[in-house]
Structure P
Amino acid sequence: ITLRGREGFRLLDFRFTGWGGKFDAAQDDRLVEALHATGMFADSGRQTIDFALEGGAIDTDGAGTLLTTWQCLHQRHPDLGRAELTARLGQWLQQDRVLWLERGYLEGDDTDAHIDTLA
């Protein structure tokens, strides 16, 4: 996930778990680090975040609001409550508010209710 700020671009390198561990993702999870090391992202900074988050699990409006589903993020982080997840996502992704959908699973969905399937 890439953020653009006054200092330029910053790559947020979250853990990728292969859609909640359904698929082998060991190589995928190393991709951003390997590409960044080659200089592919020019002067972008990279921040490693030890937290499972796929890009499809969130959607933002570019104006400070993030949309996600409780099912997806709770499945990835069952020990964290909504308040803690909201605070972490808001801080890391520079969002003012996080909106949660209680449901979001669609028949045949391998992603545990990724918001990009709905939004």
Structure Q
Amino acid sequence: MARRDLSGAVDFAVLENMTGGDDAINEEVLGLFVQQAGLWSAMLDPRAEGWRDAVHTIRGASAGIGAGELAAVCAEAEKIDQPLAPAALDRVRTAMDAALADVAAYRHELMLRGLKG
């Protein structure tokens, strides 16, 4: 997986503008995003008391790395009435999976650049 595998779920120019294009900082921020996504995923259950908090946190973090679609889906989910939460949270999971796939491709490209020196 490399940059050519990007789907467009994440606009990495947002991240690069925030970090000044520093590959080490980009990697650190994306690594934290991936790590936190594992924690947030467990909370994306409409029966879990903190699902709205998880969605809110994902929204902010995704906007920070350029995952605009994920941020938008999260913003919608935050406003959903409880009976509609299962479908909304499915959309969040789907958008998060797409963002994570793009993050993996971008991080792979960073690793390759690091190997080339």
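Quick note: the coordinates plus some simple rules give every number you see, no bench work behind them. Remember, predicted model here, so these are calculated numbers, not experimental data. Cβ atoms are built from the backbone, for glycine too; each structure is taken alone.
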**Asked** Out of P, Q, which structure matches 14.7, 53 when Rg and Dmax of the Cα atoms in Å is calculated?
**Response** Q
**Complete:** Value 2.1 of distance in nm of label points 7 Å out along Cα→Cβ at positions 9 and 33 was derived from the coordinates of, among P, Q, structure P
**Asked** Which structure, out of P, Q, was relative contact order in percent (Cα under 8 Å, 6 or more apart) calculated from, if the result is 40?
**Response** Q
**Item:** Origin of the derived value -25000 (helix-only ellipticity at 222 nm (-39500 (n - 2.57) for each DSSP H run of 4 or more, over all residues; to 500); candidates P, Q)
**Value:** Q
**Asked** Who wins on distance in nm of label points 7 Å out along Cα→Cβ at positions 25 and 57 among P, Q, i.e. which is largest?
**Response** Q
**Answer label among P, Q for the case where distance in nm of label points 7 Å out along Cα→Cβ at positions 41 and 73, calculated from the coordinates, equals 1.3** = Q
